[in-house]
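Colleague: Listed below are the structures to be examined.
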Structure 1
Amino acid sequence: MPPHPHYPQLKYDPFPNAQPEDVVRTEIIGRKLILTAQLRGPSDANLMRTALEFQGRRFAVKEVVEYFDTPSDDRLFDIKAEAFTVLNEPPEVLKQILRMLAAENPQ
């Protein structure tokens, strides 16, 4: 990795046997939240183009099942929606990993 002024510089190769395409470590940088719900609404509702607000988060609708056997013009919908949380910004995670590896320097 080329030097960066804000990242610790390693004086050794922490993974000397790794190839460029090898994955040597993984970090969780976020989570996917899944919202499942039943909604009632008009039969012409286009929920696939809707962002649903729930507990301060915006969820993108990914799946909709519409039930047509309701007695009124209102329909019952099962929906599945997703939102993502970012626990740490990826550059910050990289800095933390580099600091940890620099501290483990076998010199």
Structure 2
Amino acid sequence: MEATLSLEITYFCDARNLNIPGLPIISETVTISASSAQSAVTPASAVYVRLYTTADLRYAYSSASSVATATAGVNGHLLPSGSSIDLPATAGWKVAGITAA
């Protein structure tokens, strides 16, 4: 059975501090494939967004019509398998992910 490739997204309401973790608002999982897939919109109360991936992928974080591309570029930021990244949150934006080419 093939493993599900996923992008785990958590939205936090508190500013990040190495000694005091932020409080998560909500989390979701987006299934990643060769087609761009979008998250729900970023909540208005979110301060930052954490992305974690189980597969090499490319992502975009922008307006509600966000689309990720499989190659490097403004809509194709690489996030290697098993890594995470924290991004400043913008209410109403979406994360899009696609398997890396």
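Please treat every number below as a calculation from the coordinates, not as lab data. Small disclaimer: the values here were computed from a predicted structure and weren't measured.
Colleague: Quick check: -4000 is what I get for helix-only ellipticity at 222 nm (-39500 (n - 2.57) for each DSSP H run of 4 or more, over all residues; to 500), calculated from one of 1, 2. Which structure matches?
Modeller: 1
Colleague: 1, 2: which one has relative contact order in percent (Cα under 8 Å, 6 or more apart), as calculated, at 32?
Modeller: 2
Colleague: Have a look at 1, 2 and say which one yields 1.80 for Cα Rg over 2.2 N^0.38 Å, as calculated.
Modeller: The read-out was computed on structure 1.
Colleague: When Rg/Rh (Cα atoms, Kirkwood Rh), for residues 50-89 alone is calculated, the result is 1.17; to which of the structures 1, 2 does this value belong?
Modeller: Computed on structure 1.
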